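Presented below are the structures under discussion, each in the form of structure tokens.
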Structure 1
């Protein structure tokens with residue numbers, strides 16, 4: 001019998017069905033936490049999985065409940081209070097996670113991505129490092145010279161503040177080059193000059209932990225994409241930021257903005273022809 005058009009032997013069909021229950025991004029994490037902690041309220045669970053939003057956590061719990069892996073129990077009607085616990089089927093998934101953990105230790109590479117944080121303020125880089133060092137190898141630099149030196153370590157992602165001492169935004173991006181993915185941090189009112197600056201994504205300061213983590217993860221997932229797709233995504237990110245700040249009429253009075261919009265259209269045509 002085939003599954004989704006694939007010639008899968010019948011004895012492997014139950015395995016695919018079991019894995020499909022954990023196909024959601026947060027499904028395995030939430031199931032593991034609930035199974036290990038026992039009955040747990042929504043807010044406590046949210047604090048134990050800090051990178052997920054309340055909306056996504058609620059949707060994940062509903063999906064795991066529909067799959068029969070987690071049960072929802074009303075503890076108090078007034079005020080309403082509910083708890084979540086793993087069902088017997090959910091607890092039995094421990095054996096699956098144990099087997100996957102053993103396989104991972106034997107066969108998966110353990111290389112940890114490197115994130116280079118570049119900001120003139122040491123307190124800022126220390127704060128960012130505290131947010132991400134449990135996931136990534138972190139390198140901190142505070143001048144353009146330090147940035148150039150540490151780029152020799154081949155970081156996967158560079159988080160680059162526009163105010164890094166020793167250069168303007170354009171020269172900083174030339175220093176970083178195209179090898180790493182680059183996230184640019186800018187002030188509150190960027191001008192259309194941002195469109196020519198380079199980089200893969202741009203965030204307005206101040207940034208929060210969840211936004212920084214999500215943006216770094218997104219850049220890592222896009223490693224290896226084609227140059228056309230990379231340029232298109234980077235240009236669209238800068239345009240979207242400017243359009244969220246400045247009136248449309250003011251932007252359309254700028255040749256730089258119009259040229260950028262035209263370039264996005266050209267890139268869309270190239271992608272459509274692939």
Structure 2
């Protein structure tokens with residue numbers, strides 16, 4: 001009878017009340033993720049430093065993502081070269097293609113696409129790895145051995161992400177600008193000197209700094225959400241202690257990271273412009 005009464009109350013709630021509850025739950029979870037990241041970040045600097053584990057995570061997050069970053073950056077720049085050329089040629093301004101490609105990449109597409117690519121390749125793996133460690137009770141074993149699991153597992157990933165994301169973003173930008181050069185100069189006939197001179201004169205240090213600031217924020221978002229989802233896999237109402245819980249955590253980690261990256265990009269752009 002009590003359960004039936006609860007179900008009737010739930011059904012009687014207005015859509016606005018249900019939306020408010022979901023919003024409050026989402027804000028509460030974001031607060032938990034922020035606290036989780038803060039613990040992991042400050043534990044980076046506690047002695048002794050886990051430098052070998054940080055270097056291992058830099059290799060996993062950064063080095064192993066170079067191929068997908070270069071491939072995505074090259075084709076993004078090539079597409080921008082085609083689209084930009086056929087848009088600018090209508091106004092007789094095809095000489096500004098270098099400016100259009102470089103500013104689009106450095107300000108927006110470079111940080112965002114690099115972060116999304118790393119989320120799909122490394123973020124999902126981090127969520128799955130920590131989730132499996134949780135359901136197989138390896139995290140509980142670390143606590144039994146008096147090892148802080150956040151310091152041992154999460155802090156090296158945070159340090160590695162904060163180092164790797166800006167470097168991968170810079171690589172994405174450079175490869176993308178050369179991709180635009182391939183289509184704009186080699187295929188469509190724009191003089192290389194004009195392309196690179198326009199790119200050089202139009203890009204300011206403010207634009208480069210803005211791209212790096214975005215990449216650092218995106219690193220915080222990706223590593224926080226992915227590690228949090230994996231670390232608290234066992235608290236899920238669906239799946240729980242099992243493979244389904246890990247799969248749900250991994251899916252939610254990637255989806256939430258990508259969505260919040262796009263939201264954060266809008267917010268940061270409004271402040272940095």
Exercise for review: Output the label of whichever structure in 1, 2 has the greatest value of mean count of other Cβ atoms within 10 Å over residues 15-22.
Suggested key: 1
Exercise for review: Identify the structure, out of 1, 2, from whose coordinates Cα extents along the principal axes in Å was calculated to give 61, 47, 45.
Suggested key: 1
**Study point:** helix-only ellipticity at 222 nm (-39500 (n - 2.57) for each DSSP H run of 4 or more, over all residues; to 500) derived as -16000 - corresponding label from 1, 2
**Key:** 1
Check your understanding: Out of 1, 2, which structure matches 30 when relative contact order in percent (Cα under 8 Å, 6 or more apart) is calculated?
Key -> 2
**Study point:** mean count of other Cβ atoms within 10 Å over residues 31-38 - structure with the largest value, from 1, 2
**Key:** 1
Study note, to complete from the structure: Matching 15.1 (mean count of other Cβ atoms within 10 Å over residues 87-94, computed) against labels 1, 2 points to structure 1
Study note, to complete from the structure: When FRET efficiency 1/(1 + (r/R0)^6) of positions 71 and 143 (r between Cβ atoms, R0 = 41 Å, to 0.05) is calculated for structures 1, 2, the one with the largest value is 2
Point to revise | Per volume of the Cα convex hull per residue in Å³, for residues 111-206 alone, the highest-valued of structures 1, 2 | key: 2
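Bear in mind that the values in this text are calculations on the coordinates, not laboratory data. Since we're looking at a predicted model, the values are computed, not measured. Cβ atoms are built from the backbone, for glycine too; each structure is taken alone.
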